[in-house]
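Chemist: Quick heads-up: structures coming right below.
Each value in this text was obtained by applying a stated rule to the coordinates, not by laboratory testing. A quick note: this is a predicted structure, and the numbers were derived from the prediction, not measured. Cβ atoms are built from the backbone, for glycine too; each structure is taken alone.
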Structure 1
Amino acid sequence: MAVPGIRSVADARQRLMAVPESQAAWSVLDCGFAAVADVFDECYAATKRIIAGDELPDFLEAARVIGKLGRGAEPLLAFLEHWPDVVAGTGLAQSATLPPVMAAIRTLQKSPNGPAVTPLLQTLGAVAARLRTAEAVQHYLDLVLDLATRTSGSIHGHHVTEPSPALPDFLLQAPRLLGVVSLAGLKRWIDDGIRLYGDHPDKQRAYFTLNSPDSRAILQREREGTLFADVERRLSLTLAALWQDDSILAPYSTAFTEVRLHPYLAPDGMRLPDALDDMAGISAINRYRAMLAHLAGHRRWSQPLVADNWSPMQRLAVETLEDARIDTLLLRRFPGLAPTLLALHPQPAKIACDPATENCLRHRLICLSRACLDPAHRYGDPLLNEFTKKFRTLLADGDASTRCIADLALAYVTRSRRPSDQFANVHFTDTEVDYRDDNRHLWRFIEAGDEEESFAPPPAEASDEPVGLPPRHYPEWDNATQNYRPEWTAVYEALHPAGHAPDIDRLLEKHAILARRLKRLLDLLKPQDRVRLRYQEEGSELDLDVAVRALVDWKSGHLPEPRINISHRTNGRDISVLLLIDLSQSLNETLPGSGQTILNTAREAVALLGWAIDQLGDACAIAGFHSNTRHEVRYHHIKGFSERWDDPVKARLAAVEAGWSTRMGAAIRHAGHMLAARKSEKRILLVLTDGEPADIDVGDPQYLIADTKKAVAELSTAGVTTFCLSLDPKADAYVGDIFGRNWRVLDRIERLPEQLPMVYLNLTRR
């Protein structure tokens, strides 16, 4: 950026003296760049017009941090100029977007990709204007960091040393790309580029700058029919004209979840898919209009119900008939919608579902919904036609109400109930009405600790632990509806606080005899084909030749070679294992006759296992978990895959404490996310627990058992083997249902220090 008329920071500072507020802000910035001083007053004035006054200190602090990155004035100039565009683009408070952006900047700064901070900030305003929500911006930042990680070069696959050749160019192209494809399409385009040219830096650069024919062809393939960003203004005008509703419209992306999402009403507006194709002869824009009309109808005519006394099956019926009521009222007000809604609403065949082998509840409800909307339906079922007549009679004299529809739905479920409604095999074919919303607005929960409409985390005072990273949300399986609850659990990930490392050394001394016996077994398992890796900054031994040369260089005034160590890699065992420890309150119980808690016994076992793994040289991580409702699942890192068994790890293990509950499915999904990033031939999740999955906000014990079983199945599909070592003498009743054949119950808990390493050795034996 050109800076005419500025010769020094002092000159620029004089200009700022005329505006006291700007002078105070400049003092907080603590900046020594003349180029920044020249434009700061103008940028700060523009920022104040966009950002609330109480958020300006956070803005200045972020600017100060960026200015101290050591990358010159360019990143700070980019931030000052474009940050107002980011806030204006999302239409949200700065607090929703600034933390994830700063987290991404810190991650890039700590990697070889620090120079990419500037193009990230230069284009983030334009990107935010396309994405519109903080959630979508977070997904975009995740894509950026994933691209940086997967395309950065390395030496021997160990230390990242070369920046991504693709990242800066991709960031500059991002606004253009998001003008063509959705986030889902962008993610697929990135994945294809890495898959094709992961080992070719020049071809990577050509691909991500759109200078490659393959790049343009794949981008064309990923083009969506209609992007929300391109029709947003038309939809907003429609909403205002027909409904006198000025709600904020914003897109959501399905690229970052396996769960199919529907439109929904949010506290601050309406959420619609970020892209749609034509379907069933209906154009994408008319599909958007149908979704918008249905959401607006709910906002106009639906009343929330208290959900605590309704079963999931009953709630599904209420939601289906309430949706049919809203559609009926829409057609009464806008008859021209009829061809669109009837074309988009499935018309399942009556005989499509076999009640002898399938749960046909969803099928019956959608048939009823279709009959309520379509006078020309051809269903001959007497009960269906009876309730169709009742539905139309109910709406004949007015709008009816949600409460009346709920009573009708309850009566239908009672009259049509079949034994197969409890089957896990649910018939889903032709039962998705995708223009309808997910009805989260329809329910209110009043019991303490029960589900809530809000997806926000609990108040800060609910926990006595500091929050580490921002929460990662996972779906949860509802065995009653046989469907996922999207983004239902929040997992907070953090490094476990440290204790006193010598405490662990004393535990190892206590089991010295057992350690010597294990040592003999380990010697038999160790692969003999060890490969030396020279020129390592960290390693197990000193490379004397390189070290001597480095010393000579240093004595002669030259820059010495810092990579003076040797590490080793074994080609015989390509294994990654994550030990996941249940840290629930029950571990504080005392073992009969020993005076020692289960937690202390588990700590001894894990200490011995950690020592054994270090001897063997396998890649292993250790983590613990516990939960306080679905809103707060704590995941504590004790040992990382790349960490050695040394004092920091021992100190964390020494400080481990037990408390709260055991929401195991969420913890397993998060551990699986960690293992999925490993490229090992064999990936194993070893779960150590003393009880069945449970939490204080769940009354049905089968609910979390079914969810944990589903989580284990998800990991199995991803190539991760899950094994459970249970300390619960009653585990036979449920552990096999969850883990299949991969489990063992330890009847004598006091033998855990001996048995846990043996289980590990058996699991990892080739």
Structure 2
Amino acid sequence: MANVIARSGWFASIAARLVRGCLFAGLGLAAWSAFAAERFEDIAVSPQVFFQGQTYHGYVEMRFSVENQSLDRTRRVTLATPHQAHGWGNNLRRVERTVTVSPGATVSVTLWQPPLLLNGDNQVEVFVDGRYRGAIPRGGNNQHMQRNASIPGGPRAVLVSRSLNSDDLDKAFRGGVSYKGPTGYYSPEQATGAPNVPARSGGMHQSAWTPDRTGSGGPEWLEVDFKPPRSGVKILRIHKLGWDQAFKSVVFKAADGTDLATVTLTNNANRSFTLSVLQVPLPALTNALASVRLNVDASSSGGQVSVDAVELSDGSTSTYAADARASSTWATRMGSSSSSTAYQGPTILRSELEASGWSESWLAFTCFDLVVMSRADLAAMTAAQQGALRSYVEAGGGLAVLGLTELPKGWQSSAGHALTNYFVTKVQAGFGRYLLISRPNISELDRYQVDALRDAARESGQVWQSMPNEGGANTEFPVIEDARIPVRGIVFIMLAFILVVGPVNIFLCARANNRIAMLWTIPLISFVTCAIVFGYSLMSEGITPTTRTEAVTFLDQAAHRATTLARQAFYAPLTPGDGLRYSHDTEVTPLVDVNRYNGGNSRELELSQSQRLTRGWISARVPAHFALRKSETRRERLTMQKLPDGRVTVVNGLGADIQTLWLRDDKGRLFKSEGLKAGQNVPLTSETTIPQSSPQNNLSGLYQGSWVAVHDSLATAPGNYLRPGTYLAVMDQAPFIETGLAKPGKARARQTIIGVLSPEDEIGRAHV
């Protein structure tokens, strides 16, 4: 057909282009939010916007549609951004990708923005066959890693699919629960747990909740939860600072949010600001007590007030609040001070694309702490798109599906512990979690389901709040013993240089009656000194770079999926000319201060067959640290065989030697072995020194903490993490993560694999 059109002349050519343009426009409206295409001769380029708004970690997808309207010429198209770059601070100076587009073809091109500010204008350069042809807007409102921006929620970012009302979720997060989140001075969480304000304290205290409008505002409230709900409660004790008269009423609530009783408070006995306890007798309640709401008058007539703890007592035992929300917090008045950690809910981002147009790469979701979508959205996605979401969850993300009560077929292999509470099913999967909520619309969610969504976003994003920058990273994870410049040797050389270039040189030239010779002796001595300094540096360190890697991998052998968390550090005496290389399945986070204006490096990223981190990522004699996440298809596996006599053997097919292996079979029995060579078949011995108990901990907890400490946590208590049909393998190599450098030089590594056996990996199971 194309050949016929090509021969039919000018009119037919134009007609063919119009047909393709109409088809392209129709597809664009159906699948994505597309901006108008701009033409560069026979190449048409248009941006496709996934979402708009601010994100704080991970990769952001910048997607473009590139159409070759030529009927007979293959084009080589390069997209690069920004058009005009600014070079200050730790930032991303340039990212580019080159693709080949066949005649009449349309390809989707993705530029990835790592967790660095993309300094410059909002333009994308277009090169056709190596020649610059112009620039187009990137499209949308990309605020990834922006400095000096309002950062609500700690920060957190939640993506909501188009079929759901994102405004409803924003209202649910902010309507009455605005400040639920990480503990900070004066925040509601200071009212949880046992009292901790020192005795004889007065006025406000940072370890107690204090409302924002203290002394000048009106009504405020504090709502606390008790987990599990309590029955038989007789007394409510409010451990507080301030007048009793500030507390106007108490509302007691059941687990489903209904009001059980309301008590109006009229006690004005205590009019001091010192620490005291206000006791409230409870009426008879028909249901277990789950929440208590304190209504407070924070105006001048009510008086200054803070709440240290809320206690329930049945006369013999006491329970303190486990969770809290409030109308406001005094922390908002602290501005940008370090003591202010007020939580104002996650940033809600609405998808500009239908779910059927979402990416097939898990990297597109790494900038979100939670993805909220409907059951219909999930069903409309291709298997590849669903796989990307699944990989995102297993790598530590959170996915909430409304209108779904059980996991889709094929997702169960990586799923672990499931907990159903308040009509929310929380399923652990790898390092992340699924939330299955039976109600199909956000407007129908109760406060417990809203809390579950907020908690999932908070927990998923927690690790990024504790990631160290340059200084902290090298202290926590040193790549070499001593990265300091050999000051003593260099100082000695410089002193010798001063002595020789000055007094000695002058004396010798004067003695030879040839002072004009200093015009060439001084440069010569300087050159020799520089050569000596360079040679001394080479002698003390050499030119070989040093690499250190520690990784933990979740290996789902049934799905042939591997998810890896890693910390990697480099020290290079000379700047590596080829930069770093990682696959397109790897998220690379440089551990630097992104808010640094002065100093820092401008970095460049080339996207070809891999991610090539070219200029600025590693500097000579400066340790460089990275946090890595990787999700990919892998075929490595461990095979277990149960013999008729009861013995258990394994074959190491993980591609590297195993130092220590723990395995829990389908009966819950724990086995151990050491020193397994790659490909070796060895028997296992029953492990009796470790309790044969059910696993108590989940991998999401490991994800939220320090990735460097994961190995010790797993090796110290493997029985706490292994459910039936899983294993832990510790290796002194890291075969599931790239070394980064083409020649890693002096490399040391450690990797722990948490594996899930598939049924075909348990040979002879029926014989036992």
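Chemist: For distance in nm of label points 7 Å out along Cα→Cβ at positions 316 and 628, find whichever of 1, 2 sits highest and give me its label.
Modeler: Structure 2 gives the largest value of distance in nm of label points 7 Å out along Cα→Cβ at positions 316 and 628 among 1, 2.
Chemist: Figure out for me which of the structures 1, 2 the number -5500 belongs to, where helix-only ellipticity at 222 nm (-39500 (n - 2.57) for each DSSP H run of 4 or more, over all residues; to 500) was derived from the coordinates.
Modeler: Working: 1: -15500; 2: -5500.
Source structure: 2.
Chemist: State the single structure among 1, 2 that was used to calculate Rg and Dmax of the Cα atoms in Å, giving 29.9, 98.
Modeler: Matching structure: 1.
Chemist: Check the numbers for mean count of other Cβ atoms within 10 Å over residues 60-67 across 1, 2 and tell me which is largest.
Modeler: 2
Chemist: In terms of relative contact order in percent (Cα under 8 Å, 6 or more apart), which of structures 1, 2 is highest? Spell out each step's value before the answer.
Modeler: On the way: 1: 8; 2: 12.
Max of relative contact order in percent (Cα under 8 Å, 6 or more apart): 2.
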